[in-house]
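**Student:** Presented below are the structures under discussion, each in the form of C-alpha cells.
Read-outs throughout are calculated quantities, based only on the coordinates presented, and are distinct from any laboratory measurement. Quantities reported herein were computed from a predicted structural model and do not represent experimental measurements. Cβ atoms are built from the backbone, for glycine too; each structure is taken alone.
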Structure 1
Amino acid sequence: MSNNQLVIRAKVLYDGKDKFDDKTIIIEGERIVEVCDKKLKYDYEGYVTPAFIDAHSHIGMIREGEPSEEAEGNDLLEQILPTNNPLNSIYFDDRAFKDAVDFGVLYSCVVPGSGNLIGGEAKIIRNYAAHRGEAVMKDYGYKMALGYNPRSTTSWKGKRPNTRMGVYALLEKKLDDLLIKKRKAELKKKKEILALDEKLKNEKLTKSQYDEHKQIIKDQYSLNFSSAENALFQLLQGNKTAKIHVHKEDDIMYLVDLVKKYNLKVTADHTGDVFHKNIFNILGENDIPIVYGPLGSLAYKVELKHAYYQNAKLLMESNAFYGLMTDHPVIQSYSLRDSLKFFLIQGMNPKDAIGIITRKNAQILGIDDEFGTVEANKKASLLVWDKNPLSLASFPKLVLGEGKILRKKE
C-alpha cells in the first residue's frame, strides 16, 4: 500500500446510482482508483455516499450574522446585468460554508438573486475553499428570472416594467435587437472581406497585406459588441446555460416558448407552484431539466400558493429529469439531504433519493465526468457516515473533498 493511499470499507455504499453491501474503496491522491470486493486493511469504515451538490444557492452572498442591507444577492442597477460575477460578492468566511461542509454539501452552483431579468453569471464553487482563488470549478452559465420577482422591483433602478407582459417584452426586445445588430455586423464584415478578396484576385494586394487587412476587419467586427452583449451571445449560441427562476405553470409555458424561439439551453429552477403533472411532463418533453425546490420553506408569496410538499410525487411520476436545490439561505445549505424526505415519504427508493443530490445534480451542472458518483477514476469527493445517511441522526465521520480530508470524527 502506498503512502498516499486511503482505503475505505463501505458497509453500505450508495454510489449515486445503486446500493451495494460490503465494498472496498481505494483512493490515491485526489482520485478513486478502485471500488471492489477485496478484503483489505481499511482506514475508515461506515456508510458511504458521494459528496452532495447544491444545484442552486446564494451561499456567501446572503450571509449569516449580517443585516439584510449588507446582503449582495441582487444588484439594483439594471434589469439585465449578465456580466455580474457572483464570486465578487462572496465572502468565504460566511459560517454557512463551514456548516455545509460539516454535512457533506461540498459543491454549490452560486447565482445572483432573482430580482433582475438577467442577474449575472452562475458559478460552480467548492464550499470548502479557503478563498476565491481555490473556489471556482466551472463557469456554468447565467441566472435569469421569470414570473413575479422581476416585476416586483419597480423601485429599483433602470427600466422596470410592473407586469409580466412588460418584463417579457423587454427581454425579447433586447434579444431581438441584439440578433439584428449581429446580423448587420456580419453582413458588413462579409461584404468587406469579399471586396478584399477581389483586390487580392486582381493582384492589388500582396498575401501579407491581405492577411493584415482581413484581421483588421475581424477586429472591427468584434468591437461592435460590448462585454454584456457578448455574454448574451453565449446564451443565444447555446454555449452557456440559463438557470431560469420560475415557479408558476403559466410562466413555465412561456419559458418553453422562449426556448423554442431563441434555441436557448436552460434549466427550470424552482417550479415550486407546479401542481399538475403534465407541466412537469412538458418540461421533460422539451429536454428542460428541473432544479427543484427549495422544499420545506415558507410559501411567502402568492406565486407559491400551490407549493405543496405533495407535489414531489407529481415530479417523481413525470418524465422530467430533475435535481434539487436549497436556494440557500431560503433553506440552509446543510438541509439539502433533509429535503429528500419529501421524495422518500412518497415512496422513492433510498438509492434513487441519494442520486438526486449527487449524480443527477452533477449531470445537470455538467460536472458528472468528475463528480456525483463513487467509482473508479472519479474525484475522491465522498462521505463516510456513522449511520444510514437517510437516518435523522446520521452524521459524516469522514468528509473527503477531492482526496483531501476536510472533516474527521473519531
Structure 2
Amino acid sequence: MTEREDTAIRAGAYRVEVVRGVAALPEAVWEALAPPDDPMWSRGLFASMERGAIGPEGYAYLVARRGEDVVAVLPLCLFRDLRLDDVVGPRERRFLAPVRKVCPRLLRIPMLLCGNLLGQGHLLSAGPPPREVVRLMVEAVLGFARHERLGTVVFKDFAPAELAPLRGELSRAGFFFVPSMPDTQLTLGHGSFEEYVASLPAKPRRNLRSKTRKFEAHGDLRVQVLDDFAALLPQVFELYRQVMDRADQTLDSLDPTFLAAVEASGQPRRRLVACFEGERLVAFLLCLFSGKGATGARIGLDYRLAHEARLYHVVHYAAIRLALESGCAHIRFAQTAYTPKVEFGCDLIPQTYAVTHVRPTVRALLRRVLPAALSTALADTLGPHAALLDDAPASPTNHPDGRPASATTDEGV
C-alpha cells in the first residue's frame, strides 16, 4: 500500500499527511531532503527494508507539505508485538525470565519508532525545519500512534544537531530524553591506507600490524572486495546469524529477502569485503556508499576461527582501505565493540532517544524507570571509553550503523 492516507492535519500554510511506502515519494524529492553523505538514508535502502522481514510489522512516512511541495519527511516503523526481552540487556533479561515463563504476553510492547531503524535519526528537510512543521510532525506522530494503537513512541538515535530543532516541541508534547548508544565515525583525510596507519598512535599501530601478521599466518585466508555477491548470499546470511546469535539485544534482524534486495539494488552503492578460507566465506563486512560517506553496515563472522585469525579487525581494515580508495571523507561503523573502534581512530558520536507513551500513567512510569536503566546500560557498555563522549564532535555528518542498531556483542573481538 503506497497511497496517501485520507486524513491530514493542517496549520497555516502547512499540512502533514501519511503515506504507507517510500514509493509514494519521488526519488528527486527524497534526494533533495535526505543527507547526501549517509548511505543509510538512501531511498533504495528504505525500499529494501520494506521488502524484507527485519523486525517491524509495517512502515509509514509522515510528509509535510506547503502546497504541493514536500518540505519534510519522517519515516516510521510500526512494531505491534515487540518483545521487551529482545531489546534489553542480559541483566534485565535474567530478571524478566520468570515473567516470560508465566505470562509472556506481558513482555509484548506495541511501539512506534520514528527515524531510521538501521541508522541515525533525522527529520528529513532541506534545511532547519520551520517550527510550525516540527509542531505538526510531533502532533501527527502522536495521532498516528493512537490510531494504530502503538502506545510507546520513540524518536531513535538522534545526534545533538538533529535533535536540537525538535527538542522544544517534543518536550512540550510529553517526551523525555535518554542517552542511546553512541555512533562510531572515522574521519578520513589520508592519501592512502599506509598514511592512515602511520597516523595512528604507537600502540594502535603496533596492534594493527600484529593482527595483520596473525591473519597472514593463515596462508589459506584471503580478502577480496566484491561488486557482485548474489551467489554468496546464503553464506553471508549464515555468518550474519552467527553474530546475531551472540547479540545481547536485537531490535532488528536482517533476513535473506532484505539482503537480496540490497545486493540487487543500485542504491546505495554497495560492495562486500569478503574473507575466504579456500572457497568458503568466513567473514564479511557489507559496505555502503553515498556521496563522501561510507558505512560498514553489517558484519558476519565464522567463530570457528574469528578470534585466532583476527577476522573482525581484518575486514574493518579492508573497509577503511576501500573507503580511502573511494574518496570518502568518513566511514561509520556500528554501535558496538567500542574498544577496537576507538583503536581504529573513531570518534564517538552521542545520540539520544526521545521517549513517551500515549497514556499519561505509563508515561510517568517510563520517565521514572528508563533514564536510570539506560544510563547504567550505556556506562556498562562504554566502560573506559565513556569519557570520550565529552569530547565528541557536536555536529557529526550523517549516520552508518553497524550490525543491528540496538544489538550489542563482542563480535568475536
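**Student:** Can you say which of 1, 2 returns 3.1 when distance in nm of label points 7 Å out along Cα→Cβ at positions 79 and 207 is computed?
**Tutor:** Considering all the candidates, the number was obtained from 2.
**Student:** Which structure, out of 1, 2, was helix-only ellipticity at 222 nm (-39500 (n - 2.57) for each DSSP H run of 4 or more, over all residues; to 500) derived from, given a value of -11500?
**Tutor:** Derived from 2, not from the others.
**Student:** Assign the value 0.10, calculated as FRET efficiency 1/(1 + (r/R0)^6) of positions 47 and 375 (r between Cβ atoms, R0 = 25 Å, to 0.05), to the correct structure from 1, 2.
**Tutor:** Among 1, 2, the structure yielding 0.10 for FRET efficiency 1/(1 + (r/R0)^6) of positions 47 and 375 (r between Cβ atoms, R0 = 25 Å, to 0.05) is 2.
**Student:** Something else: Taking volume of the Cα convex hull per residue in Å³, for residues 247-382 alone as the criterion, which structure among 1, 2 has the greatest value?
**Tutor:** 2
**Student:** Taking mean count of other Cβ atoms within 10 Å over residues 31-38 from the coordinates of each of 1, 2, which one would give 14.6?
**Tutor:** Traced to structure 1.
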